[in-house]
Structure I
């Protein structure tokens, strides 16, 4: 009889813990073996590179073995300006064979209008409560339309049959279960391509240590408090302290105000907090509009 999902999860969890406890040098050898295996199997492989620390480590490791490999960068249309500049700088310095996948202009805001803001994940406590508030729509469909679809189309146009990705199981429960169920080298039939995760057993500490040892360039916004690169309007981590929106307010106050005031996220957050608190807000929040709140009490929008 096949093992059920909980049993598989326990078994693979223990296995993953053993892998994650290995030394960095062992993990580097593990990654290099996966890269070699992928390069031997593929007709036209590519590396997915976001400019972030994980995928930059991966790119460095792959370029050691295949300097002319195709490199895929996905420009969602709402990337930080620092990200675009960083990608262009490194692509030139490393002489990367770069391909840029893009959605049609305005796709992110079209997704927001049609489906709602990317706000919280399904595994957060407040997600279901928010879904039940009348008039509130949240969705992460922007990930498909701005990232997945353009990337798949570009890979299909280029004939890419294997993609190296800098995904780590340690990033969260979804990534962990992906490793439990598929491992780090698997085929996606509907895309007609293999996916390989050479850093799957690494942790953040491993990535930063490898970055230091290899003297790799680093996305500049890490030093300003951002934990992840990606789309600047993303609010999927608003259930947590020191989230993306808080960092955006510190580093890009004009973009933050555009999102909160001009694009309506602030009004939506007010309505959500009303819904979660049985129609009650504190006196200060109740008497000010969103624009005044953004100026006088921006911390109101920090977290749900």
Structure II
């Protein structure tokens, strides 16, 4: 049986303090408070101490608000715009959601059966109807979240994870290498954190970064950090981008990453679940956490690099 403190710790691990939300969304804490009090856009959870805590749904909402404001909608009009958007697109959204959920369910079924032809059929159907980026954001990313929960609860197997990983590695790798030569933007040196063998998230981020014009050198998963500074100098990379899904070892946070930051000639970023669950430790180590949303992470990276170049 969990004690009260254990339950509180579990709850807090799924919630984010305002400083983390500000870092992950690019919206400063003063603005977040204004959106809460003056515009009634947010309603964070309050601890007994009075500190604000935010869920992933809050973060998703903040990203929607930022998107509307980027289109020229004033903050005073955002709430009405959100309501109108939901009212006008309810039927379409419901239909689209049902389609994507059906595709996710079909892929999970194929994974459980180790049915590669079934995976291929579902994936190709999605690509025939929608652009690659939409298939990634509406099918592959939610699929990985669902499967992560399935594997975390013991419902899935290591064999299933390896089966899907091999399939997607081949599909995404082919897409990536086909387009690698056409980009002229800043060069990113990308790798998975030590101890993490999950490659799909790294490839999904690489594809999205490539779509934005970044050039990439991908070193793969479970990369020794001590080799990255030399690789950065040899390639002339503008940043090191790490990816991770795991809760990292204490030594990595207290020793490995600070040493990398000290020795690296360029800033170090990290995305994926690791960047959320270890947010405070990563910040203390001098690493820039980018969160688990690919589009938001790329916006953070683009903004930081454009300012550093200027």
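Since every read-out is calculated from the coordinates, none of them should be taken as a lab result. All values reported here derive from a predicted model rather than from experimental measurement. Cβ atoms are built from the backbone, for glycine too; each structure is taken alone.
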> Comparing distance in nm of label points 7 Å out along Cα→Cβ at positions 25 and 273 across I, II, which is largest?
Replying inline: I
>> Once volume of the Cα convex hull per residue in Å³ is calculated for all of I, II, which comes out largest?
In response: II
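To test your reading of the models, identify which of I, II gives -18500 for helix-only ellipticity at 222 nm (-39500 (n - 2.57) for each DSSP H run of 4 or more, over all residues; to 500) when calculated.
Working: I: -14000; II: -18500.
This value belongs to structure II.
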>> With distance in nm of label points 7 Å out along Cα→Cβ at positions 161 and 289 coming out at 6.1, pick the structure among I, II it was computed from.
In response: I
>> Starting from the value 0.95: which structure in I, II was FRET efficiency 1/(1 + (r/R0)^6) of positions 57 and 105 (r between Cβ atoms, R0 = 35 Å, to 0.05) calculated from?
In response: II
>> Comparing FRET efficiency 1/(1 + (r/R0)^6) of positions 97 and 121 (r between Cβ atoms, R0 = 35 Å, to 0.05) across I, II, which structure shows the greatest value?
In response: II
> From I, II, which structure was relative contact order in percent (Cα under 8 Å, 6 or more apart) = 21 calculated on?
Replying inline: I
